[in-house]
1. For structures I, II, calculate distance in nm of label points 7 Å out along Cα→Cβ at positions 2 and 66 and state which one comes out highest.
2. Where does the value -9500 come from, among I, II, when helix-only ellipticity at 222 nm (-39500 (n - 2.57) for each DSSP H run of 4 or more, over all residues; to 500) is the thing being computed?
3. Any idea which of I, II comes out highest on mean count of other Cβ atoms within 10 Å over residues 10-17?
4. For distance in nm of label points 7 Å out along Cα→Cβ at positions 18 and 42, which structure out of I, II has the highest calculated value?
5. Can you spot which of I, II the value 39 was calculated from, given it is relative contact order in percent (Cα under 8 Å, 6 or more apart)?
6. Given a value of 156 for volume of the Cα convex hull per residue in Å³, calculated from one of I, II, which structure does it belong to?
Structure I
Amino acid sequence: MNQHIRFALSLSYDQYLKVYQGVAKNVSVIADDGRRVAFPAGRIQSFLTKQGINGQFEMELTPENKFVSIKKLT
């Protein structure tokens, strides 16, 4: 059964810009259940606006911890 990890994320546009500059490659967050989760920054690129990336998200992983999807909840 796939697992679902919820987390809040608040990145400014300038913070995410570091991905394009090659400075940052991963995003690390603390999930709602207290786990630290790191994933490639490109996974959230579609949520980038001029205000950055803000909101509550849910990531789906296989039982083997392989990425399936990510969606914005709010």
Structure II
Amino acid sequence: MTSKVGPKGQVVIPKEMRDRLGIRPGDRVAFSLADGGLLVEAVDAKAPLKARFEGSGMLGTLELEHRHEVAHDR
């Protein structure tokens, strides 16, 4: 895969590669020289929090705990 270097030296990481590495907007990447080329590595790439705990029952547990705290604070 290739990508064109823009006027500010910016390049676009192809979507297929971003998806495979879990790189999302706002994630950090590290650059290094390796074997006459450029190596780009994901740094602290994290999966989005949205829906991470879906189906775990955590929402119900948190709501119950909150109701319990509110009842005891009165």
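1. Across I, II, distance in nm of label points 7 Å out along Cα→Cβ at positions 2 and 66 peaks for II.
2. II
3. I
4. Numbers: I: 2.0; II: 1.2.
By distance in nm of label points 7 Å out along Cα→Cβ at positions 18 and 42, the leading structure of I, II is I.
5. I
6. II
Values in this text are rule-based calculations from the coordinates and carry no lab data. Since the model is a prediction, treat every value here as computed from it, not as a measurement. Cβ atoms are built from the backbone, for glycine too; each structure is taken alone.
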